[in-house]
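Q: There are structures below to look over.
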Structure P
Amino acid sequence: MTQMVRVHNFVVSSDGFGAGEGQSLERPFGHADPSTMFAWAGATASWPNRTEPGGTRGLDDYLVRDFHRNIGAEIMGSNKFSPHRGPWADTSWQGWWGEEPPFHTPVLVMTHHERPSFTLSDTTFHFVGGEPDTVLQRAREVADGKDVRLGGGANTIRQFLDADLVDTLHVAVAPVELGAGSRLWVSPQDLLDRYHCDVVPSSSGVVHHLFWRR
């Protein structure tokens with residue numbers, strides 16, 4: 001079975017940014033407000049951090065549940081893992097997610113500054129350099145025959161798109177403008193030379209763009 005490279009539930013603003021400017025420990029998404037960007041997912045019945053019963057069903061909920069389907073490894077950029085820039089002064093930082101990260105697979109962090117792997121719960125983080133095709137080969141090796149999820153941020157997804165390595169792409173466009181930041185696209189039509197696309201508005205206010213290879 002072919003191992004696919006999939007992007008799931010990646011959220012961008014209406015002007016195409018996946019995160020704002022000025023990322024810091026206190027603001028992982030820079031000047032973007034994650035409570036607005038991710039409100040559609042957090043409202044679903046299947047949102048993993050839900051602490052109360054209830055939640056919405058329908059398309060949004062289906063896409064949240066589909067996040068983990070047949071995923072054997074995740075690739076993320078270094079700024080999804082950390083706000084740090086440059087060489088690691090120390091290795092005490094272990095991500096934004098606490099002792100139980102939400103990935104439940106090996107995670108390959110693309111970085112120019114490698115550091116030793118570590119494990120939290122059922123997630124092992126590996127820090128790897130190289131071009132997208134090299135990192136993808138490493139991810140496939142640890143994915144146990146399953147698909148590889150490309151987790152972001154926008155710059156990392158763009159690198160894999162430009163290298164023609166992405167098989168399917170789900171982007172949720174939130175009804176907010178950021179004006180600047182980490183850009184995924186100028187327009188979703190940028191990808192229509194290589195992908196089919198269904199555009200599905202949701203009652204939550206986001207518009208889901210579902211791409212698959214031509």
Structure Q
Amino acid sequence: MAMTKPDDDLRARILRASVTLIDEQGLGSLSMREVARRAGVSHQAPYHHFEDRAAILAAICEEGFDELQRRMKDAQVSAPKTVGELFERCGHAYVGFALTYPAHFRIMFRPELVEMAKFPEAQCKAEAAFAQLVQVVGRYAAEGRGWQGKEQALISLCWSVSHGLASLLLDGPLRVKQPEATAQLEKHVTDVLRAFRVMVEAGLTRGDEAGGR
């Protein structure tokens with residue numbers, strides 16, 4: 001087993017402190033000085049690994065997309081009975097990630113916070129996570145479900161359902177309307193994604209209907 005370098009420990013410590021700070025006080029509280037204080041290191045220590053605040057946010061994005069990709073891949077491991085079931089599983093993976101890692105989720109899709117073009121590693125992780133959705137939609141379209149040539153529309157639809165639900169549960173009206181009990185919240189997520197699955201399997205979201213005739 002490879003030993004972890006002290007510098008790696010420090011970098012991870014700074015990232016953990018940053019995520020905790022964002023979770024507790026919001027993005028506005030994140031500063032190099034406050035992160036150093038939270039991590040219990042000198043004011044200059046964060047600069048050994050991160051050029052500035054944006055670099056910390058980019059590293060958080062990188063972590064988030066890496067975890068999201070892993071969850072999306074895991075959702076596809078065991079063969080589903082239908083592609084609709086696969087959509088449901090991937091939706092659970094997406095929403096579950098957002099609810100488990102809210103600080104990451106709130107940053108990952110905010111270009112005004114992180115310009116991905118300036119952080120190629122984070123960009124690469126983002127594209128790898130997105131590729132999982134492309135793969136699922138490709139399997140669906142390959143079955144001749146009416147979306148051939150309109151896969152991009154289906155990708156946007158699936159992403160919108162999962163991302164919209166996650167966002168509403170984290171920061172929107174559903175945050176106060178849903179019970180805090182974990183089991184009840186999970187049931188609500190399942191019910192929403194199951195409804196989407198039924199639509200997909202019933203053909204109500206067929207590409208020829210969505211695109212008009």
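Q: Thinking of P, Q, which structure, once helix-only ellipticity at 222 nm (-39500 (n - 2.57) for each DSSP H run of 4 or more, over all residues; to 500) is computed, gives back -23000?
A: Going label by label, the one that fits is Q.
Q: Using mean count of other Cβ atoms within 10 Å over residues 27-34 as the calculated read-out, with 14.4 as its value, let me know the right label among P, Q.
A: It was calculated from structure Q.
Q: Right, next: Which of the displayed structures (P, Q) returns the greatest value of distance in nm of label points 7 Å out along Cα→Cβ at positions 139 and 163 on calculation?
A: Across P, Q, distance in nm of label points 7 Å out along Cα→Cβ at positions 139 and 163 peaks for Q.
Q: Computing mean count of other Cβ atoms within 10 Å over residues 11-18 for each of P, Q, which one ends up highest?
A: Checked P, Q; max of mean count of other Cβ atoms within 10 Å over residues 11-18 sits with P.
Q: Same structure again: Please compute relative contact order in percent (Cα under 8 Å, 6 or more apart) for structures P, Q and give me the label with the greatest value.
A: P
Q: Which one of P, Q has mean projected area of the Cα convex hull in nm², as calculated from the coordinates, equal to 11.8?
A: Answer by label: P.
Here, each number is a calculation from the coordinates, and none is a lab measurement. As the structure is a computational prediction, the values presented were derived from the model and not from experiment. Cβ atoms are built from the backbone, for glycine too; each structure is taken alone.
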